[in-house]
Structure P
Amino acid sequence: MERIASFSIDHDKLEKGMYVSRIDGDVVTYDIRMRKPNCGDYLSNGALHTFEHLFATYARNGEFKDSVIYIGPMGCRTGFYMLLRNTASNADALKLVQESFDFIKDFEGEIPGAKRKECGNYLEHDLNAAKECAVDMLNVLKDWSVEKMDYNYEG
């Protein structure tokens, strides 16, 4: 079998940030790397799960809701993939991520979709840890640019 594109990125050099992972026609896959790979610091399951619920809820209700195909965690627990169709630009995708993370940072109340009938693991959530992740990533992405979305950027 052919090696898939995401396995060809040198994860030892990959830093926290937001990257264009691949483009398939009108679908762009974004790599939102929230932890440096292979360093022992991974997103906890509770934080990852809550972050997923809040990120997907915000993105699917925002300005680009019709472009959102998928938002979900990486199995390695170092971040998320976001797939968008027909987005105006990578700058718009970055804005969507920053706005989503700002929403998560300030979120209070009942986690959307976290009731037993709505979720396959409704007991494993951690809102405080999800909020901490959002604050951390907002700091990482505050000066992020479209140019930095290239895995090979060396600016």
Structure Q
Amino acid sequence: MTKKRKCKNIKNLEKRLICLKEKYDQLTNQLEETRKSSTSDEGVLEYHQLVSERDLIEKHMMNLEQQLINEEKMQNNNKGKKSTKAEIGSEIILTNSKSKIHFRLVEQATSSEETQISVDSPIGKAVLGKRVGEQIIVKTPKGETHYTIKSLE
């Protein structure tokens, strides 16, 4: 992954996080207003719906914060060095006679715009620590699949 793309990922995560924080603050204000002004069953129901919505946003914010931390760690870890072995943060291309797979090896896959594979997955376990040109065998419940590591960044 290029430095420009990594920076773009970080900026996108930061923008999404700012929007969620604004929505969280709005919901907190709404909750306070609803709590003060509502005594009816309808008001109590609205209050609980707002609490649920705010809780979901808070969980999403925590997920984005973790993604941001991971992106920044990978960017800092990869500054000025070209890896010769597959490691967390590596951009990897695997090929075999039937397919080509392009992904980033991550500690924990998150919902992102790019394809990520966790080091705990069968492919992640097989590729971790390997070099360009090496053959790997991915063991899955459906059987074994052989790949060659074509590139690492």
Structure R
Amino acid sequence: MKASYEKSTIESEFDVSTYLERLKYALESGSATISFQMNRQVDDARDRKYTNRYTMHTLFPDEDVVAVLKRELATLTVHDYIETVKDTRYPKRSDMRVFGKKYSGEDVYIKIRVELVGSMGNNYVFVMSFHFAEKAFVETDFPYRKRGG
């Protein structure tokens, strides 16, 4: 899933929880602008099922994409967290967080970046990926999921 120009780390559970609280606050307060790549160049060589466009149309037909993303991103928990990714091509940009959730019995890969736009608390949420996972998730993909019970 990770490209060669990306370096991944696992943040502390506290840091992930704090990140999600801030994301939810931004989404609920209306201070977040959502940007979503419905069509990505990388999708040209990918099986259609694993594209953002196909996944959104399959899971949320006839719904506004931005409204869906605001709603679904607000449901993310620390248990959905997989990793934090630094894009070494753009070292000054904020890190991307990767999450995984099940929708209609299928794994969905979610990768987002939140950028602080200004001093007024406005945030820019860039959703790079929201698509069916090409490889099924396993419990060990999720560092903060309780295992075995």
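Rule-based calculations on the coordinates, nothing more; no lab input. Everything quoted here is computed from the prediction, not taken from an experiment. Cβ atoms are built from the backbone, for glycine too; each structure is taken alone.
If you line up P, Q, R by FRET efficiency 1/(1 + (r/R0)^6) of positions 55 and 95 (r between Cβ atoms, R0 = 25 Å, to 0.05), the top spot, with the largest value, goes to P. Looking at distance in nm of label points 7 Å out along Cα→Cβ at positions 31 and 127 for structures P, Q, R, the greatest value goes to Q. Out of P, Q, R, choose the structure whose coordinates give helix-only ellipticity at 222 nm (-39500 (n - 2.57) for each DSSP H run of 4 or more, over all residues; to 500) equal to -7000 when calculated. Answer for the origin of the read-out: R.
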